[in-house]
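S.K.: Presented below are the structures under discussion, each in the form of structure tokens.
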Structure 1
Amino acid sequence: MKGFDLLETKVMLNDRLFLVNEFKESTSKNGDIISFTFEVKSEDYHDVTTLLYEGKFLVELPEKDEKFTGTIQEYSTSVTNLYEFGNVGVFKLSLLKEN
């Protein structure tokens, strides 16, 4: 495990910017993985989940000047009701680097 990189604050998935609360890089038997959490407001819920259903993304880490294709390995959300306006949920995403 490479540990937490507290300086990493932004992740882009298919040109959509996410401000990240936690960021971690690790290595598994399948390859390198990045994991991060981010907040989603109720008004962004539909757009974010529609994007995540794609499953595979062009991932950009602007602070590291790094780009790669990533595939979802794990995905979870808080139990917050994002159908109620004004609520904010926490999403956790782990992506396997493909190149």
Structure 2
Amino acid sequence: MTSSAKTIRPNKDALIKRVNRINGQVSAVGRMIDEERYSIDILHQVTAARNALDALSLQLLEEHARVSVDAAIGSKKGDAAVEEVLKVVRQLVK
């Protein structure tokens, strides 16, 4: 598996909608800072954006495991695919 491998995503529209919501949350943080809003309110918005990014990461990881890793195992390249997933999981939990 390589980082340049492409995946067909039947849920691409849902992923794009999720990313757009995250963009809105991050933009809201900037607006709140500019408006000198209460720090705790800003921190709540930052937490919401971080949680949304985490959920997106898990969704993408699950998709990768179900499609790409499954295909790699079928083509006898499973060890490399599993190692790639584990590397990403290690980065996500840091």
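FYI, it's all coordinate maths here, none of it is from the lab. Because the structure is predicted, anything quoted here is derived from the model rather than measured. Cβ atoms are built from the backbone, for glycine too; each structure is taken alone.
S.K.: If you rank structures 1, 2 by mean count of other Cβ atoms within 10 Å over residues 35-42, which sits at the top with the largest value?
M.R.: Details: 1: 17.4; 2: 10.6.
Result for mean count of other Cβ atoms within 10 Å over residues 35-42 over 1, 2: largest is 1.
S.K.: Here helix-only ellipticity at 222 nm (-39500 (n - 2.57) for each DSSP H run of 4 or more, over all residues; to 500) was calculated and came to -2000; which of the structures 1, 2 was it taken from? All intermediate terms of the calculation are to be shown ahead of the outcome.
M.R.: Values: 1: -2000; 2: -24500.
So the calculation was done on 1.
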